[in-house]
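Next come the structures, one after another.
Where a number appears in this text, it was derived from the coordinates with a stated rule and is not lab data. If you're wondering where the values come from, they're calculated on a predicted model, not measured in any experiment. Cβ atoms are built from the backbone, for glycine too; each structure is taken alone.
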Structure I
Amino acid sequence: MKKNYLILLVFVLFILYILTHPAASMAAAADGLLLWYEQILPALLPLAILSNLMVYSNYMQLLTKYLYPVTKHIIPTSANGCFAFLGGIFFGFPMGSKISADLVTEKKILPKEGEILSICCNQLSPIFLSGYLMTSILQMPEYIVQSYIVLYLPPLSYAAVRLRKLHLVEHTSNKKNTASDSHLNFRIIDAGIMNGFETLTKLGGYIILFSIFASMLHTYNHQYPMINYLCTGLIEVTTGFSYLRDSGLSVEVLYPLALFFASFGGFCGFAQTCSMTGKCNFSKSRYLICRLCFAVISSVLGYILFW
């Protein structure tokens, strides 16, 4: 009952803020929409469509046939699970959670494996990390390689330990879905395109809502700007990075804090992940706890590394 009243209170606050501060709320919504249109949509939509086509047409197994013998020495996934591992790392957030959920829905990996992969392989992409965060925001390109290690090592170590305990074996359904069963037609292509647009439209809606929420913080709290920087990064990571750039904080503080935001992914990222994995009933509390632990470890490692 208390949860219902809390949700209702959030709705009321949102409506009141939009009505009393129309210019600020419209500017925040426009910033979120612009971020989605200029960065998220062109970067993730082609990848979302292609991942859908590979999963639903079974061409994914042609790829994993050659990649799995290599990736199994890095992280002990199943053969199909290595596609979620590679997709989550290289395609970037939130594709890791989406691919993991799609594979579970198609019964190509175990639900437990899918949940672990959605937690650990749902990271910011190396391109975003190196190009946007390290080069544009922090202006520290010399720390790119070290930042890869600091950011990806904690979740991958956790995944390696958890997956080994599962003693993964191939399903009989997996054995039937051989490369010879791979097929692609316009029905699969149309479904993949529509699913990609649906996924990216949801992400845009979450980004706009959380951008307005971040705007509320900066509108009402002028006395403690540091709280605004922290809360904005915890709410929406990309917006948090842009505020960090203008915060005037020393590099010694800025770098570990940016790594914390990057590893955690923000509550907007958490909401997006829940949307991607809604049909699979993955544990939301475990996701939050693990991501907070990864963020703390990455932040501490980044602080030690910088010094």
Structure II
Amino acid sequence: MKHAFIFPGQGSQFSGMGKNLYENNASAKELFEQANDILGFRITDLLFTGSDEDLRQTKVTQPAVFIHSVAAYRTIEGAKPDMVAGHSLGEFSALVANNTLRFEDALKLVSIRAQAMQKACEINPSTMAAVLALEDAKVEEICAAVQNETGEVVVAANYNCPGQLVISGSRKGIEVACERLKAAGAKRALVLPVGGAFHSSLMAPAKEELAAAIEATHFNEPSCLVYQNVVAAAVTNADEIKQNLINQLTGAVRWTQSVQAMAADGATHFTEVGPGKVLQGLVGKIFKDAVVDGVS
């Protein structure tokens, strides 16, 4: 029986997040203030009193969720994960939890990643859509057909749980794919209010900048296994971890497969650490026998 700690990504943010931690936990307050210094602006003001619109900016959202997740993790007395994983951005939080990255180094990488992705979004206006109640293979088939026929980018991006897959691509590509997915029997194919086509080739302009920053950062040997998005398998080698983080920008988040791999390797208890309860719900749908809880 093993305990997995899992960390959420972009989309789990909410106005007021972390305020209770900041006001009631001295070490959390110190971490938040350290983050303000590293980023060069008071992100705590946006976290505690910012509007939903403020928090939706990629360059704010990603550091915000990361900081909240690490602060929450550090309040868990005696936390000793057997394995960790994070959904997209959450992989950076996971790598702090298993001591691969120092908090300050990870925050700098998250900030660089967020700003590079924001710039990529501005170069190529694009979006994502959630597809419900259609088999993964059918979604992949339709995306490939749309790409081949139109030349537009549209790919499977987030394998969240059985029956829930997020696609990513150009606005035109997503529009055409959504029509075909609904015609093929999808319960819903809903365009999401996101800044761009994350986890697709349209994020390629951000890859070089992130790769340079990651290569210049020291990664320790992890204290426990990390199950990374793009390979959906346990990784312990620091160089492999770096490459998978870089590839994640344009590669799919294989969350369903990652949870299945953790379960196959003995995980029975999953604790989501950070804002919201999204991952708790997804794990419950992927692995029905899991014990699932959260710390925020």
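If FRET efficiency 1/(1 + (r/R0)^6) of positions 28 and 132 (r between Cβ atoms, R0 = 30 Å, to 0.05) computes to 0.25, which of I, II did it come from?
Here the read-out was taken from II.
Looking at structures I, II, which one was FRET efficiency 1/(1 + (r/R0)^6) of positions 12 and 108 (r between Cβ atoms, R0 = 35 Å, to 0.05) calculated from, given that it came out as 0.95?
II
Look at mean count of other Cβ atoms within 10 Å over residues 124-131 for each of I, II: the largest one is in II. The value 2.9 for distance in nm of label points 7 Å out along Cα→Cβ at positions 60 and 76 was derived from one model only; which of I, II is it? Matching structure: II. Ranked by mean count of other Cβ atoms within 10 Å over residues 84-91, structures I, II are led by II, which has the greatest value. State the single structure among I, II that was used to calculate distance in nm of label points 7 Å out along Cα→Cβ at positions 244 and 260, giving 1.0. This value belongs to structure I.
Suppose you compute mean projected area of the Cα convex hull in nm² for every structure in I, II: which one lands on 14.2?
Working through the options, I get structure II.
Identify the structure, out of I, II, from whose coordinates helix-only ellipticity at 222 nm (-39500 (n - 2.57) for each DSSP H run of 4 or more, over all residues; to 500) was calculated to give -24000. Answer by label: I.
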